[in-house]
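Structures follow.
FYI, it's all coordinate maths here, none of it is from the lab. Predicted, not measured: the structure shown is a model, and the values here were computed from it. Cβ atoms are built from the backbone, for glycine too; each structure is taken alone.
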Structure I
Amino acid sequence: MIAFWTLMAMAAGVAFVDWVAVARDDARLEYLAKPGVLVALTAACAVLPDHHTDLVDRKWWFVAALVLCLAGDVLLMLPRDLFVAGLGAFLVGHLLYIGGLLQPPSPPGAPPFAFSTTGLVVAAVVAVAYGVAPATLIFRALVRDGQRALVPPVAVYLVVILTMAVLAANVGVPMALAGAALFVGSDTILAVNRFVRPLPHGNVAVHVTYHLAQGLLVLSLLH
């Protein structure tokens, strides 16, 4: 576990550097720190010993998801407009997170595993209730600014990330729910900040919530 915790500590340190870089608008430092966080988290997830998790299969789905999120990070931070490509990378990343959340613990039936019809319905209602207001603002802004072509991919992305959050709310692991909720919050801030109106310290808020989300999802694998 020494390697795991060392890499998690590295991820936390590099994340802090990234937040400072964003706050100071230091693009060169951000180019190094932002992907560095995901590199460390991906490595930490990969080296997590199997005997320290009951979610071995989920771990490898999460590793793949983190790799796609790393690709999305790189695409979105480049000076070229690669928003759709970055969105696509994160979309696949969330699908991989969904695949991981659907993997039961080993042995099958052992906790944590709390899927239930009631739980799924309640979580889905909460997710939809949360998503309606920001989605309406974002879609109206896209249409207003002549970016109608972005409405379908953004809508698909919204459905996928909310599905991920609904599943995370039902796996019986509080850190998974917290990570998914922060991920949804981070992407909401990013979209409003980018398409609706600039938010005070919006970029910093996006990075902080995003890195906390990814870190919590990795930590959710521990037993």
Structure II
Amino acid sequence: MNKLNEIEKIIENKSAEEILKTLSQISSESIVFSTSLGYEDQVITHMIFSANLNISVFTLDTGRLFPETYSVLNSTLSRYKKQIQVFYPNTTAVENLVSQKGPFSFYDSADNRKECCYIRKVEPLKRALKGHTIWITGIRADQSGNRSDMPMVEWDESNQLIKIHPILNWTLKEVKDFIFKNNIPYNPLHDKGFVSIGCQPCTRAIKPGEDFRAGRWWWEDASKKECGLHK
């Protein structure tokens, strides 16, 4: 039985909290959780920090985040007194991109947008994941059509590690209920119609009835709405 199958078996039928606790007790694994500081990730951050689990936490600062996102980062650090490691894009790559194509090149084409995402998010993510064997995410299945059939445990070929989504089958209501029940800091933009919060120029609030991902890269075709972090 390979490692992925072993992980699947030991977390089978467990709650999100139990999954995280079980994983943190496997001494042979180096486990990391990536947070974008949205609703879902705040749930998992709370589970990790409140139980003092042996799981490191990091976030990506693209240089284009909302002020509210920095505020929730600060509130989270104050609440839990735990470290969240911050990874930034390569300075030279950002300087070259903006110098050559301007600050809003991502509006011009999908290729330009993906280039910006790669520089500001994907490359820093690869650095953040280096040396780890398990990557925890806050992905939920109903966040987009691309994620509806995603397994809870999968092999990430690009980053060469096992990827696990403990709250994959949670509903948005369950996420919100957990946030309010545990008085967890959250991004106030969620109260203004922002459900998926990324870089400020690429994120807007959604209208009633719109798809969960409609507020991200809204000028592009829906089939292209991934940034490369979760292929």
Quiz item: Rg and Dmax of the Cα atoms in Å, for residues 107-170 alone computed as 13.6, 37: which structure among I, II?
Solution: II
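If distance in nm of label points 7 Å out along Cα→Cβ at positions 35 and 99 is computed to be 3.6, which of I, II is the source?
On the way: I: 2.3; II: 3.6.
The correct label is II.
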Self-check item: Which of I, II yields 0.97 [Rg/Rh (Cα atoms, Kirkwood Rh), calculated]
Solution: I
Quiz item: -26000 is what came out when helix-only ellipticity at 222 nm (-39500 (n - 2.57) for each DSSP H run of 4 or more, over all residues; to 500) was calculated for one structure; which of I, II is it?
Solution: I
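If distance in nm of label points 7 Å out along Cα→Cβ at positions 59 and 203 is computed to be 3.7, which of I, II is the source? Before the final figure, lay out the partial values.
Working: I: 3.7; II: 1.0.
Label of the source structure: I.
Can you rank I, II by mean count of other Cβ atoms within 10 Å over residues 19-26 and just name the one with the largest value? Let's see the in-between values first.
Working: I: 15.5; II: 18.2.
For this comparison of mean count of other Cβ atoms within 10 Å over residues 19-26, the top structure is II.
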Exercise. For the read-out FRET efficiency 1/(1 + (r/R0)^6) of positions 3 and 131 (r between Cβ atoms, R0 = 25 Å, to 0.05), a value of 0.10 was computed from one structure; give its label from I, II.
Key: I
Self-check item: Identity of the structure behind -0.51, -1.09, -1.13 (criterion: log10 I(q)/I(0) by the Debye sum over Cα atoms at q = 0.17, 0.31, 0.32 Å⁻¹, for residues 27-74 alone, calculated), options I, II
Solution: I
